Structure 1
């Protein structure tokens with residue numbers, strides 16, 4: 001039987017829909033996509049794509065800490081961009097937050113993201 005344990009934290013904005021910040025199941029932790037929401041107001045921060053990526057990593061780190069994990073435990077990352085021209089800027093932020101060997105990663109161009117975000121990032125921890 002598969003068990004699921006929800007991970008919550010007051011250090012990020014409340015979910016804007018029927019989903020959990022993360023779920024732990026069978027030795028894995030699955031983090032929902034994070035956008036650059038201000039933890040206090042829930043509003044998208046007003047900055048460029050690199051600044052949004054920095055806030056996303058703060059949000060991901062808060063969820064990981066609540067799960068008893070860190071960025072060093074991440075095995076896969078999904079990056080969703082509304083403009084692939086921002087790939088380089090997000091990649092520079094990404095490189096500051098992950099050490100070698102970096103997690104497996106997918107970068108996907110999408111038409112739109114919640115709240116008008118330029119980037120969203122999700123992760124899986126093994």
Structure 2
């Protein structure tokens with residue numbers, strides 16, 4: 001059963017906490033799965049995975065200098081998308097059934113305007 005803090009309890013748990021100006025979505029469960037998939041990919045072909053990650057880093061560095069519409073940026077984005085497809089279901093986190101409504105309600109509750117105390121009139125003491 002989910003709690004208010006955990007409106008999504010599967011297949012990947014999503015915890016939601018308020019911030020002063022918004023909310024945090026704790027995706028640790030999903031990210032752990034991604035890291036385990038990366039570890040499996042490394043076990044299967046560590047040199048290939050490392051080579052791909054190094055190439056992505058090189059493209060990212062070149063894109064930082066050449067701009068976001070450069071060949072390097074497009075190649076980086078394509079290679080990242082391919083890797084995400086391989087180890088992270090393209091970066092998509094499924095949320096099913098009533099969990100969608102619980103997540104929406106938790107976010108709506110956090111986002112609801114909060115009452116602000118009125119300023120004291122005439123120098124009244126606290």
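Values quoted throughout were computed directly from the atomic coordinates according to the rules given, and no laboratory measurement underlies them. Bear in mind that the values here come from a model prediction, so they are computed numbers and not experimental data. Cβ atoms are built from the backbone, for glycine too; each structure is taken alone.
Among candidates 1, 2, the computation of relative contact order in percent (Cα under 8 Å, 6 or more apart) that gave 31 used structure 1. Ranked by FRET efficiency 1/(1 + (r/R0)^6) of positions 29 and 117 (r between Cβ atoms, R0 = 30 Å, to 0.05), which of 1, 2 sits at the highest value? Largest calculated value belongs to 1.
Out of 1, 2, which structure matches 1.00 when FRET efficiency 1/(1 + (r/R0)^6) of positions 5 and 77 (r between Cβ atoms, R0 = 41 Å, to 0.05) is calculated? Mind dumping the intermediate values first?
Working: 1: 1.00; 2: 0.75.
Checking each candidate, the match is 1.
Each of 1, 2 could give helix-only ellipticity at 222 nm (-39500 (n - 2.57) for each DSSP H run of 4 or more, over all residues; to 500), but the derived value -19500 comes from 2.
For Cα Rg over 2.2 N^0.38 Å, the calculated result is 1.58, so let me know which of 1, 2 that is.
Values: 1: 1.00; 2: 1.58.
Working through the options, I get structure 2.
Determine which structure produced the value 14.9, 46 for Rg and Dmax of the Cα atoms in Å, for residues 61-100 alone, calculated from the coordinates; the candidates are 1, 2. Provide the component values of the computation, followed by the final result.
Working: 1: 11.9, 35; 2: 14.9, 46.
It must be structure 2, since only it matches.
In this comparison of 1, 2, the computed figure -0.66, -0.85, -1.03, -1.07 for log10 I(q)/I(0) by the Debye sum over Cα atoms at q = 0.20, 0.24, 0.28, 0.29 Å⁻¹, for residues 21-68 alone is attributed to 1. When mean count of other Cβ atoms within 10 Å over residues 13-20 is computed across structures 1, 2, the figure 11.5 traces back to 1.
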